[in-house]
Structure P
Amino acid sequence: MDRKLQVSVVLPTLYRDPFLKRVLHDLLKQEGLAAWEIVVIDQNAVPVAERDGELHRLGAIGLVRWVECVGKGVVYAHNLGIALARGDIVVFIDDDVKIDDSRFLERHWRTHETSAPDVAAVCGREVNPGGAEFVRVIDYRRTSPMEDILHFPRNYCQPTAAVVLSTANCSVKKGPLLKVEGFDERFRGASYGDDGDLALRLVQRGYQILYDPGPALVHLHAPFGGMRLTGTNPHMHFSQCDRIVSAVVFYHKHIRGQYPQYRWFYIYHYILRKSVLLKVNLQRPWRLPAVVIGLCQAVGEARRLIHGGHQCSFRAEYLGQLKEWNASVSANSR
């Protein structure tokens, strides 16, 4: 494995060409690192670099690695990015963010470099456009890892240990990513909970996660493309089952057995309020039968997926890279 690169940015994209161009321009202005790369996992039916000459040139001159990945879903795309990443640290960001800080990547890398060896991941700060209201978030009291997963404010102003990750803005060491076999591809459709699941599995393996407000970005929340379920999204046609199946997978994997005290809170806020109890269903009650059927299908599909165990399409490749990683770490520690 080539370990000369400090950071690999993994950036899946789907039907967000204008936003993608913005974030790539922001990334290409980054300073402070000797060697890093951008890996764009292009999920578009027609590759964006074929439609846009400017983006095509970025790949031609080696500034961006374009990887085609159609119809596999964002969790598969993240795992593919991990398999291809050549950096010591893998930074995950969304394709609808704005990065004003030219040292954003360096801040992620520096936090890893100055932290204890068992720190595997860093979650950065997200603000909405404008962002002034987030200054008020000055205190947070954690009581359990699940409390972090469900309630930790992504706009928090203080650095702290927390079981929290967001693929809109986080970084994970390549070695721990390989050891836990990346993201679980049972999280599909809207893929809710895949990053929280990764955070919990890292902590269960003895690693720590730090929340650091230093590497901050603005999450623009594009109304179309990506995994957006609301607003105008003409390219995406999620079934009712797709919309909720990952939330049910997370419930069975973590809430039901490990954190039963959150059971009814989770069912109400993360399953029912995202399916049956949507405002649009009250305004258009004729939608409810299809929504209820979709929810029942999601429950059945989630149970089937849970019985199948952790899914990663790159397990064999991860294991091969992990051997090289461990050998390299041992050599550097002598």
Structure Q
Amino acid sequence: MTALGWRHVYRWDLDKTYLDTHFESLRKLARIPFESPEEKVNIPGSAALLRELCADKPEEPPARVAIVSGSPTQMRRVLEKKLRMDGVVWHEFHLKPQWENIKRGRFRAMRNQVGYKLPLLLRSRAELGQAVPETLFGDDAEADAFIYSLYADLIADRIELGMLRKVLTRAGAYDEEVEESIGHLAHIDRADSVETIFVHLDKRTPPSRFRMFGPRLVPVYNYFQAALVLFSRRHFGSEGVVRVTRAFLEADGAGPDELANLFQDIVRRGHLPEPAMHRLGESMQARRDVAGEQEVIRKCIQRFGALGPARAYRPPAPPANADYLAMWDRFKARP
């Protein structure tokens, strides 16, 4: 960290957010611990996107990368090697102490993510000692949308301690996890610091299911969509969009029309402001080469112009005080 601190904190989950991990069957689950770093497969574009986000910027403080994963601690060596292979630099790396949970008879904790992730997020925030803006990345396989939104409203001082106790108890957290969360919260300078929560739709959950969490949460089908939103919020320039698009094309094999359709989806959901798209379009016009990724982006810009009123941008409204007890019940009742 420099004397100026951090410019931004990017918090990432791993399985189904950064890595294309499959544990839908016992056979697939049993194979995961024996995979080598070379066998671990990225979600298309995830490594390129993370490299762009944490790239050095002249005369600016560095970005901080914090990883909180539900993978067991025994996976640390393999996962760290995989990240190094991807050229990713991180500053925090938390894995779930599953063996410790077994030894202590904390069997509920083996599957519960709220009581595991929330105290870690709050501890990390307290240790920063400053109100740094944040962007969080998760997926729709478990409870990332709920945990991240709860965390964002806690550090913004929109949730009372009594409500926090009730929510964590309802969500299955142990008493010590409740007290740990409250203890860390006491050392945090409250600020509305979470800019965006991205949820990778690995299970293809309809984006409408996440409306209860407000416009701060952006569901994305892939990281091409996320890259466009992050460009619009000035996390990197047009070159970053080009590099993420190139990585996505190489990894996924999707064609220009498919990516243009995904572009239309994120535009219709109101996440891309018109000035940013004009900025991206002007940058592409200035380029003389005609590589595949630039053709994809040019096609997207053309479609943006053709959408008309359907491209209306809906800027995130100030979050209201949410009823997280009701939200948890609704969230757990989803199909």
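The numbers here are math on the coordinates, done by the rules we state, and not lab data. No experiment lies behind these values; they were computed from the predicted model shown. Cβ atoms are built from the backbone, for glycine too; each structure is taken alone.
In this comparison of P, Q, the computed figure 0.50 for FRET efficiency 1/(1 + (r/R0)^6) of positions 84 and 140 (r between Cβ atoms, R0 = 35 Å, to 0.05) is attributed to P. If Rg/Rh (Cα atoms, Kirkwood Rh), for residues 196-283 alone comes out at 1.03 when worked out from the coordinates, which of P, Q was used? Answer by label: P.
Given a value of -11000 for helix-only ellipticity at 222 nm (-39500 (n - 2.57) for each DSSP H run of 4 or more, over all residues; to 500), calculated from one of P, Q, which structure does it belong to? Here the read-out was taken from P.
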